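Right after this note come the structures.
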Structure I
Amino acid sequence: MIDELFCCNVGGLIAHCEDSERFEGTATKYGVDIDSLTKKIKTLRGANIEAIYYRVSQFWDNTQKYKLDEYADF
């Protein structure tokens, strides 16, 4: 569940990414270096994390409107 408090949680986003790799192999599937990603996320603040979750939710709310490759170029 993503609520107002969780969407600003740096550790929560890191755990989400690590779990996605551990259980679904998501990082491997898309060629993402999970260790580098985690290191980068640790440098962010709550507002940055919230902006990421907002951007992702906007995409999922409008999947017919956007093409993923174009939308990801942010």
Structure II
Amino acid sequence: MRFTKEENEFLERRSTENLIEIYRKELLRIVRGENCFELLPRSVRRRLRNYGILKKFGSKYEVTTKGKKMLR
């Protein structure tokens, strides 16, 4: 089954929103400065980076501006 461009965009946006909702508490703790490695599994960190929610900053991860907007 093939989806239209609009359907793909919708599905990707919903997937991102769902991931943020599932890990909302952990993401808010990261915003406050806690260690990402203790809060999120590697696969989740990778997916959040691919979606542009997390970014690597030196040896740490931080929530991006896009991620902070979606957490509101």
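3, 16, 28, 24, 12, 8, 5, 3, 0 is what came out when P(r) over Cα pairs in 5 Å bins from 0, in percent was calculated for one structure; which of I, II is it? Of the structures listed, the value fits II.
Given a value of 2.5 for distance in nm of label points 7 Å out along Cα→Cβ at positions 22 and 46, point me to the structure among I, II it was derived from.
Of the structures listed, the value fits I.
A value of 35 was derived for relative contact order in percent (Cα under 8 Å, 6 or more apart); which structure in I, II was it taken from?
Working: I: 35; II: 27.
Comparing all candidates, it corresponds to I.
Which structure, out of I, II, was distance in nm of label points 7 Å out along Cα→Cβ at positions 30 and 54 calculated from, if the result is 0.4? The structure behind it is II. Taking distance in nm of label points 7 Å out along Cα→Cβ at positions 38 and 62 as the criterion, the top structure among I, II is I, with the largest value.
Coordinate-derived values only; no laboratory data. From a predicted model like this one, the values you see are computed outputs, not experimental measurements. Cβ atoms are built from the backbone, for glycine too; each structure is taken alone.
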